[in-house]
Structure P
Amino acid sequence: MEHFKVEKSAFIGPSYGGGIVLRLATWMPEKISCAVLVAPAGLRLGSKIKMIHKILLPMIGFKINSSPKKLQKIADVMSFKSMKEEDKNIIGIIFKKVKLEQDMPKLTEKKELLNYSAPTLVLVGEHDIFFPAKGVIETAEAIITNGVTKMYEMGHFPSKEYLRVMSEDIKEFLNSNYDQENNIELLFFEN
């Protein structure tokens, strides 16, 4: 940001990226004019037992024999049975070819955000196995002083329908909370 002489900016952090934005909020809160955290890491984790049973074990089965049934099972859990075929195939390739990060960003504590006051929108999926809505909302409301939370009937990955709704909610939030003098065109998903 310093290189481009950007004093502060809006940040959007989906999943792991939400945890990264929260780390930025703890160390350099003055750099954030507003933030959108989508199904964010860094606030509350889901049950490790459920993740092992519903994600890890089917993923191991998929890695061993490329079972479409195992991949579908994982996709259904991650998306509340709404993942597009293309996304499911990409996830299959990732599971086969990429070594995934095992550690999540540190869970953020209230004392770390004492100097953070930027407007923050937290969007969560009611059926998110990784970052369950109830716990994420509870934590966000307890530690983010200028936050708004919104829950959708989805898993960690939104359906096409919820992606459109979320895009509109994000656009509305940014239009209300981000300096429009920057004259930045906001781009959102069309398909």
Structure Q
Amino acid sequence: MLNEITFLSSLFRTVLFIPVVTSITVAMIIFDFVAGPNGPIQSLMMDWNVLSSPIFWKFEKWLPMPVIAVFSAWKWFGVQMIIFLGGIASINRSLLEAADIDGATWWRKITKIILPLIKPQIVFVMTINVINGLQMFTEVFMNFDLQGGPHNSALTPVLHLYQTGFEQMKMGEASTIGLLLAIVIFVLTMLQLKLTKGKD
């Protein structure tokens, strides 16, 4: 959609990219204000009868990680937008024009032309998202300190590593966790690349 916008396209892309250049601390404060119990999002949801009462997501057992995942998606959306826009811009326009002449719908153009041709960008975005998710620390630390949320519902591998190494002073165990994390990231990355390559 952003690739088709010509009017004020730079403004739209700049606005969507602002969270990327904003520090995680400031971005989390803004997000917490907007999505918090007294924020505009929950107020609108209560006005529309979607919610009966405000939700204190930091104290719920199952909400912390999904909410932090939404924050992370919003924070880094600009980077993924630039990657996908670059991939779409590299597609030969004649392919889309030929599809238009053949009467292809927008859905068939997306599934049969655009998505296959931006497969490298899709794989790259999937890979960095997996790595960023496994390495997440600041977002959880800001909201829950070293506790990992209620019932450890927001505990991440890096936060667990920090707890083990610097709170419990088990440096050997923390080093092992770090090594295992690096191996898991490597295996997942290779698996994603292999599965995608196998579909060519």
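Just so you know, all these numbers are worked out from the coordinates, no wet-lab data involved. Every value quoted in this text rests on a predicted model; they were computed, and no experiment measured them. Cβ atoms are built from the backbone, for glycine too; each structure is taken alone.
If you line up P, Q by relative contact order in percent (Cα under 8 Å, 6 or more apart), the top spot, with the largest value, goes to P.
Which structure, out of P, Q, was Cα extents along the principal axes in Å, for residues 38-125 alone derived from, given a value of 50, 23, 22? Working through the options, I get structure P. Starting from the value 1, 6, 11, 13, 14, 14, 13, 11, 8, 5, 2, 1, 0, 0: which structure in P, Q was P(r) over Cα pairs in 5 Å bins from 0, in percent calculated from? Working through the options, I get structure Q. Suppose you compute mean count of other Cβ atoms within 10 Å over residues 54-61 for every structure in P, Q: which one lands on 14.1? Derived from Q, not from the others. State the single structure among P, Q that was used to calculate volume of the Cα convex hull per residue in Å³, for residues 30-85 alone, giving 129. The read-out comes from structure P.
Between P, Q, which one scores greatest on distance in nm of label points 7 Å out along Cα→Cβ at positions 14 and 94? Ranking P, Q on distance in nm of label points 7 Å out along Cα→Cβ at positions 14 and 94, first place is Q. Quick check on the output: 18.4, 59 is Rg and Dmax of the Cα atoms in Å, for residues 78-149 alone, derived from one of P, Q. Which one produced it? The read-out was computed on structure Q.
Thinking of P, Q, which structure, once distance in nm of label points 7 Å out along Cα→Cβ at positions 142 and 158 is computed, gives back 2.7? Here the read-out was taken from P. Quick check: -19500 is what I get for helix-only ellipticity at 222 nm (-39500 (n - 2.57) for each DSSP H run of 4 or more, over all residues; to 500), calculated from one of P, Q. Which structure matches? This figure was derived from Q. One of P, Q was used to calculate mean count of other Cβ atoms within 10 Å over residues 22-29, giving 14.2; which? Clearly, the read-out refers to Q.
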